[in-house]
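Enquirer: Next up: the structures, one after another.
Taken together, the values in this text are just the output of simple stated rules run on the coordinates, not laboratory data. If you're wondering where the values come from, they're calculated on a predicted model, not measured in any experiment. Cβ atoms are built from the backbone, for glycine too; each structure is taken alone.
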Structure 1
Amino acid sequence: MAQNILVVDDERAIRKALTEILSFEGFVVDEAVDGEEAIKKIKENNYDCILCDIKMPKKDGLEVLAVARAEKPDTPFIVISGHGNIEPAVEAVKKGAFDYISKPPDLNRLLITLRNAMDKKSLVVETKQLRKRIAKGAEMIGESEEMMRIQETIEKVAPTDARVLITGENGVGKELVARKIHELSNRANGPLIEVNCAAIPSELIESELFGHEKGSFTSAIKQRLGKFEQASGGTLFLDEIGDMSHDAQAKMLRALQEGKITRVGGEKEIKVDVRVIAATNKNLLEEVEAKKFRLDLYHRLSVILIHVPSLNNRRSDIPLLIQYFLKELSEEYKQPEKKMEPDAIAALQDYNWTGNIRELRNVVERLIILSDKVITRRDIELYILK
């Protein structure tokens, strides 16, 4: 898709030259003869970049920049300045312009600046979308007594550095609780590093957590920072902690006690500032009895205990979760939001949710794909209960 550029300059020759150059390069070019016309067009249209003269009648480039920053903050703004107008051009950059180019514009510099500006815009937009998706992913939906109690606990514990152990079945949303704690903590601007202890082979878990030195084992061709160092200043979320090997448990205990780690193959102690949140679907006290988990590590991790109930134990939240997933998935599929009839929702409330919230989301996604505009009980019978 062709990218749209707005060229703003009161000199007809400059506008014509820029329009010809940019059109030849495949851009769609719109023109404005002064600041007032530029402001009107910026408010009414979406541009991929704005090229604007600094000295113009009616409204100058700085005034246009102020409006552009307020109305379309993600649109890069490049100032065009005459040789005698470098100071205002520098001022424009300080106020948010991406860069400035001098008249008459050098073709190569113009195109490079333009490409860089639009690359930056793409990164900014992508980052915002990613943050929005992450923030959405951390939403905890529910008004049941159990969920309200969890929310209250999170609000109390988040501002502290207390370690938290989150328990519950697979798919109940333990990672959402961890994300919410991090999001509300004083470490929110630091990293949240996640480790799935069950997904890493026992012989690699120590290297994954604590890092390794070059040459410490056959495939260690260079030094590697572990998750503890990566999470320094933030939060380390250890999912499925019950699957951690005994050797790794011992090193984990030391790291929690002393706030220091040693890389595999190394001798130097490295101080780390990390808040640890752990989660498991196992009963760790039973694992302790079976001598599969260290009791001293359990006590270190479980300063605060949060148990997330299964979906079967919070059925009153199912209608809210369904509405949330209908909206989220419709946006994801870029289609109008589908509705679900009350008796269809009631049928899903009676369903046995062995996979919990993760299973519910999959079911809603299946219904969105296979059903018509309104999801009926018949759809539930056809695609879910059969």
Structure 2
Amino acid sequence: MHVFRRNRSSLPLVSASVLTLTAALSMNAAFAIPFGQKEVDQTKFIAIAKPFGQGFHQLLVLEQISDKQACWSESGSAPTIVDPLLLNFNFTGICGRSTDANGYSIRIDGQDYGGRYTLRMRSRDNDIVLVGSPDRSGDPEIVIGRANGYTTGFAKIQLDPGWRFTKRTFGERTLGHVYLTKETGAALPFADVAGDVYLKEIQEAVGLKFIAGFENNTFRPLTPLTREQLVSMVLEAIKTVPGVNPAVPATVTSNPYPDVQARRWSAAKISFARDNKIVSGYQDGTFLPDKPVTRAELLAVLRRTSEYVKTLKKQPTTLAPTQAVFNFSDAQGHWAADLMSQMSAYCGVASPVNEAGTAFTPNAPALRNYAAAATLRTLNCLKK
């Protein structure tokens, strides 16, 4: 059984438009372009829906080249509002700005589609959607990202799973041109993790077998984790710690909770986690196995898991800091404020959303990509 299984429709391996596009645009020598691509720090780039005219938007891509001054700031969500700070100072050498097809284009599977597609913003269903619009009839439109809400101002475009920023190269030179890039999965463990900020940690986590993908070769990195999935993940992770062999039973004969039947796939693990104080139920006696876990709750379970492992290894249960505490901008007044600080200093288990900005968003659902990364970091600390 996979560590995580859910009866939900899966994210597509590759969007139908990209599959059609790949087949339709088998480039011949006439379209060959000697450009390459270079991977970049995703946190240094942002795609912005920039207002112009009456209710229209166009794409603006900004790059934070140096840390001398911030090139933009973000606030809110659905949509995230952007303040392009670079408009207020001489940003030469500090920020990069791409405003049209000369500065950005689409690249799929190592192939530049800039000559065939134009990046445009579309207003759809109270949202702003970034698409690749074909320059000739018959080619499919490509959806690349969205603002997740509408505004007449500047809004951040959240790239869809699989899309990322790269820079154009020519020989050994890195050019200023920015690509919105996607691979269809040939060299990746799962097709839908290309460009994910947690890609490397997802690969390691899958290699350790405490989390797995799904039958259709997807990982579903942006799917929320449920309470029973979290229990299963941390118990499978514990098994990878040298010298630790938790005796997790395969089955149980009684219901660990009224809403967790003994025949449920996770019942034995939930029972074991409860008895070892790794996780607990609610005051009304239920466990709610299908309920999504919040990011703060993920930290709480990872801390208890660490304390449990240290107990098995006959070590002090204190989680000694390995790095400086991260001061989250949204921690004050939250029940998990101290927990967030503690786990940020413990191998960076607690970190900002998508490793960018200063917000932890403790009440937001813990997504599979961050859950895999946070659990891996916990394991690395325990193995030191």
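Enquirer: Quick check for you: by volume of the Cα convex hull per residue in Å³, which of 1, 2 is greatest? Intermediate results must be reported in sequence, preceding the final value.
Expert: On the way: 1: 220; 2: 173.
Checked 1, 2; max of volume of the Cα convex hull per residue in Å³ sits with 1.
Enquirer: If distance in nm of label points 7 Å out along Cα→Cβ at positions 182 and 262 is calculated from each of 1, 2, which structure is the one that comes out at 4.9? Can you show the working numbers first?
Expert: Details: 1: 2.9; 2: 4.9.
Computing distance in nm of label points 7 Å out along Cα→Cβ at positions 182 and 262 on every structure in 1, 2 gives 4.9 only for 2.
Enquirer: Out of 1, 2, choose the structure whose coordinates give mean count of other Cβ atoms within 10 Å over residues 206-213 equal to 22.0 when calculated.
Expert: Numbers: 1: 22.0; 2: 17.2.
Answer for the origin of the read-out: 1.
Enquirer: semi-axes √(5λ) of the Cα gyration tensor in Å, for residues 246-285 alone computed as 23, 13, 8: which structure among 1, 2?
Expert: Working: 1: 23, 13, 8; 2: 15, 14, 6.
Considering all the candidates, the number was obtained from 1.
Enquirer: Assign the value -6500, calculated as helix-only ellipticity at 222 nm (-39500 (n - 2.57) for each DSSP H run of 4 or more, over all residues; to 500), to the correct structure from 1, 2.
Expert: Values: 1: -14000; 2: -6500.
Value -6500 for helix-only ellipticity at 222 nm (-39500 (n - 2.57) for each DSSP H run of 4 or more, over all residues; to 500) corresponds to 2 out of 1, 2.
Enquirer: Let me ask something else. Can you spot which of 1, 2 the value 2.0 was calculated from, given it is distance in nm of label points 7 Å out along Cα→Cβ at positions 318 and 358?
Expert: Numbers: 1: 2.0; 2: 3.0.
Attributed to the structure labelled 1.
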